[in-house]
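Some structures are shown below for you to check.
Where a number appears in this text, it was derived from the coordinates with a stated rule and is not lab data. Note that the structure is predicted; figures quoted are calculated from it, not measured. Cβ atoms are built from the backbone, for glycine too; each structure is taken alone.
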Structure 1
Amino acid sequence: MIAINLIISLFLFFKNLSFMKKLLKYLLIALVVVVGYFLYTNYARLNIITGFASKNVASGVFIANRTQASVEQGDNDFSPINLAKNHVDVSNKIVTSDVFGLMERKAIYVEGLGAILVNDSYNNNHKFIIPNRDKSPKDLPFPYGNLAQKDTVFTNVNYQALQKAIDNAFDKNGEKEKRTRTVLVVYKDQIIGEKYDEGFDANTKMLGWSMTKSITATMYGILQKQGKINILDKVGIKEWANDERANITYSDLLHMNSGLEWVEDYYTMSDVTKMLFLDTNMSKTQMRKPSIGKPNESWNYSSGTTNLLAGILLKNQFTSQQEYLDFWYAELMDKIGMHSAIIESDLAGNLVGSSYGWATTRDWAKFGLLYLHKGNWNGEQIIDSAWVDYVATPTHNSDGRYGAHFWLNANGFYPDVPKDLFSANGFQGQMVAIIPSKELVIVRFGLVENPDFSFNDFLKEITESVQ
């Protein structure tokens, strides 16, 4: 009887083993099919995925001085970017990324220019021109110098309510919903509220994404004040001379109202993602696009438009690459003490004025204060007060949401916030909000935006704490 049972058990074992082998074989075939289908449908996107991953890791590690793990688990922790495997060469300041060994992309760090995505045309012996900087400290309190701010208590500020509003902007108990990283509130030139998430502090450089657009526009405000440009003039690009694009003015471009074709979608292979992660010269991407509408009648948000302004058109004002690079810092960022600031370059030497501006939270607040004070910085008029009014005036067909490279609340997009608010905004919910009626500048950095993070509630709670 025992022998019979043993024979039966062995028979069933080998029968099940054969079944398991077949099952594993079918599972392996299914896995190959799934992976093959993924690669077939996403192969073109791999260029974007590895480009984003390598660029973001390089910037985070070498500009913000964060760890590779911090960037990967924070900034790059969403699909499909999290598929990329990144290798950081600290000694040479190079990051390479791939997906399953495919579509390797490389980003190199150049002091003064940031992390630059390179391609097969890149020569390792290339000598980059870098901007000259004047970071001389000034013995003045914040925001005009490097000293600590004066101790000031405002009787009309409810500090308890303010702190609660700031705390409400951050996740609690390990949640990952609001994903706020930094908040700073400045009232009458005084920091009245400030908070940083774990891993960030007052010295951490933060990526503004499209907040950089507002800096680019400001460069035109400076040129306008200096009498070197008239924003109502036609831009005069020779490639546009014989078609309807010849009528486009600087003001049309600043208002995103040129009528040029553009698709701004960060989650697909659109014009903006191909420009940021595939193009060697980002200033030419929008220039090549046809008109699909009339200037000053066809509002369409476009990072390509900003890079056209930041590259080709701005370079036309200077006789050398050095003058072009120095202008951004000497006439604006270093002049107002944004010494931590850097705007990264593309491989052709254009500053990526649409997206790649970095600075500490406090230095971003200084940019907001320049506009709060109508372009005046501690007695020096950097931009005309009329320019501040210009950027905060709604452009046609934007439903009161957009001015000249600044976002607006003119029609109450944030219903519980003063309508005179205008702001520099960036991808994933970056914001420098300027509220003249409250004498406030509010800065927020994070990884999510409306509706996951309610800016209406955030701004409402802060503004209501100041009577």
Structure 2
Amino acid sequence: MTTLASYRDHLAEIGKLTSAAALLGWDLQTHMPPKAAPYRAQVQGKLARMAFELSTDDALGAYLAELRKDASLTLLEKASVRVNGKAYDRARSVPAAFVEERQIAQSESQGAWVEARRTNDFSLFQPHLEKMVGYARQLADYYGYEEHPYDALLEDFEPGLTCRQLRSIIEPLKEGLVPFLRQLLTKGTPPDASVLAGDYDPDELRRLARHALDIIGYDFAAGALDDVAHPFTSTIGPNDVRVTNRYPTESPLPSLFGALHEGGHALYNQAFTEELYALNLAGGASNGIHESQSRMIENQVGRSRAFWKYFRDVLAEHFPKFATVSPEALYRACNVVAPSFIRVEADEVTYNFHIMLRFEIEAGLMEGSIAVADLPNRWNQAMKDYLGIVPPTDSAGVLQDVHWSFGYMGYFPSYMLGNLYAAQMLPAIRRSLPTLDASLERGDLKPLVGWLRENVHCHGAAYEPDELIQRISGEPLNPEHFVRYVREKYSDVYAL
């Protein structure tokens, strides 16, 4: 057997274990009985350790060493050696016992977060979060870093990105968005969103979400839709990409946009070929690129004027009262700009502020300048500083996101980067698809999804994010594209 064939077989064994772990993780958050949690944590820990041991096996290192010298590899094979080689080198610095211990703690922490959020009691989650922050710091030490411990963790989500670079991205965003937000709130004419208010049947909201996923092209024969406290998309393996959603009943928009957002992730994952899976490249260029796909479907499509010319009638099928509401009124109602407590429900103008405050808190937790016990107060102060509002409860504040229960320090910036990547892709999309708006007015997303398949999805993780956005737009990541997009759109919505 050749080295390449042995390498592929080794990756396949890792893939089987990670697929099983993904299935258990999905079940943990959807259908698992609460009393099953302690044993499930042990099982997940065992699987994590087995996958980790295969990922750091000497045999894999030997395959990678040989393949790095092989000039006959295809583009995807070379990318696989690059991506998996980097992961191998990083993983070899981490003890297997640590991986298993951390995985068990993650499972326990996630359950504690659910209960703390449900009861609005941060103290239930605090000891678990302290443990997860400790693991994150320890992991950063294992990986090593030059400037900031946060840099070591960012690498898992955004290859090559550092704290310093993030701050250089955030500053021009602040400069462009802070005065514009002030202008919208003081001089603009806000849309009337009262038409959306009501008490909506959650079962009908579920049917609406499924309908929306059908429209964007989500393949239910290779997926599923389930209820959770915090929506996510889970890739179990080839032809098994599952989405989840929640259904607040005071408006149809949170569940609709939740479905569109997770559907955008799922479209990316459902496009991955068997070859990308076989080479362990079926994850996307980075979390930020992945978020660009979900934010594009949620915002550039779901909050667009063209889409609502079509979707008004769809909404009216499920809630007949909207048959007499104009598409223009609905378009404007779903583009109200207002400081809000919940990140996933934030508008396009204020959304990135939610990420900025999380980044500052995470960096502080990692360097030790912020203590977990102080988080509720620090969170509320940051919300006041950035958005001028203070959450009435911790469930609407520091407890709203699931990420920290898993110890995912460094994940949140990907959401902001996703907004920026999506805005930077949009001009290239419009150049290639000059009739894009006409297609959206018909509810036809095939041209857009086809463009994404050809220019983003088909590559998986073959390109680094900087290289991919350069290929698409002709320049490195540039926050000015997002600032321009927001200013043009919302100056129109707010009649500035």
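A few notes on this one:
- Looking at mean count of other Cβ atoms within 10 Å over residues 71-78 over structures 1, 2, structure 1 comes out largest.
- At a computed -10000 (helix-only ellipticity at 222 nm (-39500 (n - 2.57) for each DSSP H run of 4 or more, over all residues; to 500)), which of 1, 2: 1
- For the set 1, 2, ranking by FRET efficiency 1/(1 + (r/R0)^6) of positions 335 and 447 (r between Cβ atoms, R0 = 35 Å, to 0.05) places 2 highest.
- Top of 1, 2 by FRET efficiency 1/(1 + (r/R0)^6) of positions 223 and 391 (r between Cβ atoms, R0 = 30 Å, to 0.05), largest first: 1
- Parent structure of the calculated result 16.8, given that Kirkwood radius over Cα pairs in Å, for residues 287-438 alone is the read-out and 1, 2 the choices: 1
- If FRET efficiency 1/(1 + (r/R0)^6) of positions 199 and 367 (r between Cβ atoms, R0 = 35 Å, to 0.05) is computed and equals 0.15, the structure in 1, 2: 2
- Answer label among 1, 2 for the case where Rg/Rh (Cα atoms, Kirkwood Rh), for residues 103-254 alone, calculated from the coordinates, equals 1.06: 1
- Computed 20 for relative contact order in percent (Cα under 8 Å, 6 or more apart) - originating structure among 1, 2: 2
- Read-out mean count of other Cβ atoms within 10 Å over residues 135-142, computed value 18.6, structure in 1, 2: 2
- Source structure (of 1, 2) for percent of Cα pairs over 44 Å apart, computed value 11: 2
- Taking FRET efficiency 1/(1 + (r/R0)^6) of positions 23 and 239 (r between Cβ atoms, R0 = 35 Å, to 0.05) as the criterion, the highest value among 1, 2 goes to 2.
- For FRET efficiency 1/(1 + (r/R0)^6) of positions 143 and 383 (r between Cβ atoms, R0 = 35 Å, to 0.05) computed as 0.65, the structure of 1, 2 it came from: 2
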